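We did not get these values from a lab; they are worked out from the coordinates using the rules stated. Since the model is a prediction, treat every value here as computed from it, not as a measurement. Cβ atoms are built from the backbone, for glycine too; each structure is taken alone.
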Structure P
Amino acid sequence: MDTDEGRRLIRVVQTCSAGPSQWDAWTVDGQYLYLRYRHGEGCVEWHPDPGFYDSPESWNEGRSGLLVEWDDGTDGGVISLEDFLAAAGLVLAPGASVS
């Protein structure tokens, strides 16, 4: 999951614009990522698909994991997608769909 392809997003869908800011995203190689920013803390998790982000079994079986997390010290709950991607080390692929 640390490859360059795994950090380029082809599709991003915002699922919450208030605190927390969160998105469903897919990499160019098809990996689903859950992006979340709450209380100044950002995280990017990888999962089999959107239905698994809160599944303990998925985590226990190694089908889910943490790609990156950070704390910006602000205790904020809202962040732009551009700022989130920069902090997480992710980029939009050319022609990416963002909604």
Structure Q
Amino acid sequence: MRTSPSMVPHVGDQDTYLVLDDFGGRFGRAWRESDEESTDRETLIRDLFAGEYSNPVRIVAFNTAEGWSRDVTVDIADELRRQYAEYDEVPTSVLRFVEAAHRR
């Protein structure tokens, strides 16, 4: 019998970030799939600024080696806001995400 691959990273002590993206209408919300090597914080920030997410609404982080998980939506929104100046253009999806995160 075949089993599904684990979503737990094989890297021993790595914080993993997952994005809940809202596709709107009949498609709704879904946790976005990511390559194992693309779930670190730096890649997440870079992908958000690159417009890889259509409408991110929540971000969670976890570390199985350390045994924790938490909602990091506001933390990531704060970091995005601090980095605005480094980018010529900030995607609308990032602006909406930061605004919504701070209304929570």
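General remarks:
- For the set P, Q, ranking by distance in nm of label points 7 Å out along Cα→Cβ at positions 19 and 75 places Q highest.
- Taking relative contact order in percent (Cα under 8 Å, 6 or more apart) as the measure, the highest value among P, Q is held by P.
- Among P, Q, which structure scores highest (criterion: mean projected area of the Cα convex hull in nm²): Q
- Here helix-only ellipticity at 222 nm (-39500 (n - 2.57) for each DSSP H run of 4 or more, over all residues; to 500) was derived from just one of the structures P, Q, and that gives -3000; the source is P.
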